[in-house]
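Several structures are given next for inspection.
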Structure 1
Amino acid sequence: MSLRIALYEPDIPQNTGTILRMAACLGVNVDVIGPCGFVWGGKQMRRAGMDYLDDVNVVHHLSWETFQTIYLEKRTVLLTTKTKSLYTDFKFHKNDILIMGSESSGVPNSIHENVNARVKIPLKDGLRSFNLAIASAIVLGEALRQLKSFPLSNSLELK
């Protein structure tokens, strides 16, 4: 699986732990673009990630610039509320990197304007956004469905 999740300067350890647990279960690699707003591997993150944290491949990047130099050829897809493009209308590719902004501030305009695509989850009028872990699960689930890339157990076959 080449699909990746990138967390830009995450600042809530419980969300990061939950996303790492989801990524471990679904066989998706994760990039963490620093700095983080918490101590990496701290109690709150470990509690949310439980014993799944050893089963996910995490690559740490000191900055957006270092992240970009490694993944220059990959298509970046930002989850944001600042677009009209719905994730359900978007055609995901197997090498996409799904970028999630910081819970408190999203991503700077310089990043927002330099990703390859932006998608959003439609919300009820008057509400701002989902929790980061929930939003990442919703969009990752759709990407995996489109790509027929959910992991299969020995007793389950997707039709």
Structure 2
Amino acid sequence: MIRTYMPSDLDTLKQITITCFEGVSIDHNIYRLLGDVGAVDWQTRKARHIDQDVTAQPDGVFVWEEEGEPIGYITARLNNESKIGWIPNLAVLPGNQGKGIGKALMKEALDYFEANGMVGAKIETLDQNDIGQEFYPRSGFTEVARQVHYVMRLEDRKV
């Protein structure tokens, strides 16, 4: 069942994020190249995205719950200037994928956008995210651009 976010969900949504974004997040990719850097690990950096989502648009965070436990979520942010809604994060625990939960969460976010006057929706993913690469076009999204992210240790810089 889908419901709106409650503050008591925060830690669980962060755990879902860490589980689901290993291997398919920029933060994890940087870790794989540079190892641990800074004061926090990649999991903490990625989990903080959820802090940002629930702070920026708490009424746009939708949670799929089974037996009283969140097992997936989607975050949706409105942009009243551009009229393009943004989905920063979508995650469903691996054992529950392929059951239509992601599709239902996506529908909830798109309905939220329409109800709030958005005329378009955007989402982004990495090319290594096979699930997203298949699911988003199947949901009606069209690829508009590719972006490449680079990282280096400053001790290795050439300029």
Structure 3
Amino acid sequence: MRYTFFIALVLSLTFFTGCSGGAKNPYGTVHVEGTVTLDGEPIGRVNVNLIPREGANSAGGLTDANGKFTVNTGGFDGAKPGMYDVTFSKMELPGQDLSQEEFAAKFGNKQPEPVYVIPKKFEDKKSSGVEPITVDTDKKKNVFKFELTTK
């Protein structure tokens, strides 16, 4: 009886230890982080998109109020090692802070045009002027600073 209890304990601990590690990362990603500034000031709520030069899945993240971001791929932290083009976007819809009545009075039945907080050129890897980055297997090298300008 004592041995049966011991074997059951070992098997259950093995089962729970194996299952508690979370889902295995199928993308082989490494942690990537950085900051985004616009005209020298940190900017929040910017979509940061890493577009692979070849083969890998894209990765993306959103900056916080201090312009800091991390990226993920398919819900897993980081990006697969390799070379990426980087794009940025931030749009706002006018009237989001208005009540329904105020919105209707100001815009009627028309949907307002989005306002690009970051110039639209940063949404396109060809027009952004942002140099490609290389995500390394050494996560210490995967800290990036992007200094965007409106000029």
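Just so it is clear, none of the values below were taken in a lab; they were calculated from the coordinates. Quantities reported herein were computed from a predicted structural model and do not represent experimental measurements.
A value of 22, 11, 8 was derived for semi-axes √(5λ) of the Cα gyration tensor in Å, for residues 29-84 alone; which structure in 1, 2, 3 was it taken from?
Label of the source structure: 3.
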With helix-only ellipticity at 222 nm (-39500 (n - 2.57) for each DSSP H run of 4 or more, over all residues; to 500) computed for every candidate in 1, 2, 3, -11500 is reproduced by structure 2
If Cα extents along the principal axes in Å is calculated for 1, 2, 3, the one returning 79, 43, 27 is structure 3
